[in-house]
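What follows is a set of structures for review.
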Structure 1
Amino acid sequence: MRLVIYIFSVLFAVMSVGLFINYYRSRKVGMLLMGLVYGNAAGLALVIMHWWPLIAGFILAWVLRILGFDPDAPRKPNP
């Protein structure tokens, strides 16, 4: 189980770095917030060596996406 936590934590950290680079280029706050969520989830999972921070980070990132912080998320126009 530790190997799975290490693998997913590294993947989350890579996504975090990618989002930070994207934030640096585009200056969109959503990218910064999602990068912070993924990075904190990866770090917390490695520190306490448990799987639930990864699940919580993934859910929080989707909540941010649903709230419209991801600029690539399609938005429905208000009628």
Structure 2
Amino acid sequence: MDVDQIMQKPCGLVAVGKITSGGLSKGEMISIQNADKMPIYDGLKRIEKNHEEVRGAIQGELVGVCLGQTSKSALIDYLINKSQ
């Protein structure tokens, strides 16, 4: 998933972006990739399309995903800072 926006919501940290390959289902692991860094993996607590909760999504769709473990500061740092 390529992340365009992040926000804090009642469900937790939400990353918004397009699914770059495969598909997503609630409860499975997602990978978030930034340039040449190793991806971040996290569990999906919730998936939304057009502000409605859905069970899954496929490649090319714009979605919001509520992450299970990643903190907002860790995700911002990962997305902004270049690889060492």
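Here, each number is a calculation from the coordinates, and none is a lab measurement. The structure displayed is predicted, hence computed values, not measured ones. Cβ atoms are built from the backbone, for glycine too; each structure is taken alone.
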Exercise for review: Identify the structure, out of 1, 2, from whose coordinates semi-axes √(5λ) of the Cα gyration tensor in Å was calculated to give 20, 14, 11.
Suggested key: 2
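If you rank structures 1, 2 by distance in nm of label points 7 Å out along Cα→Cβ at positions 12 and 68, which sits at the top with the largest value? Could the numbers behind the result be given before it?
Numbers: 1: 2.8; 2: 0.7.
Sorting by distance in nm of label points 7 Å out along Cα→Cβ at positions 12 and 68 in descending order puts 1 first.
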Check your understanding: Which of 1, 2 yields -3000 for helix-only ellipticity at 222 nm (-39500 (n - 2.57) for each DSSP H run of 4 or more, over all residues; to 500), as computed?
Key -> 2
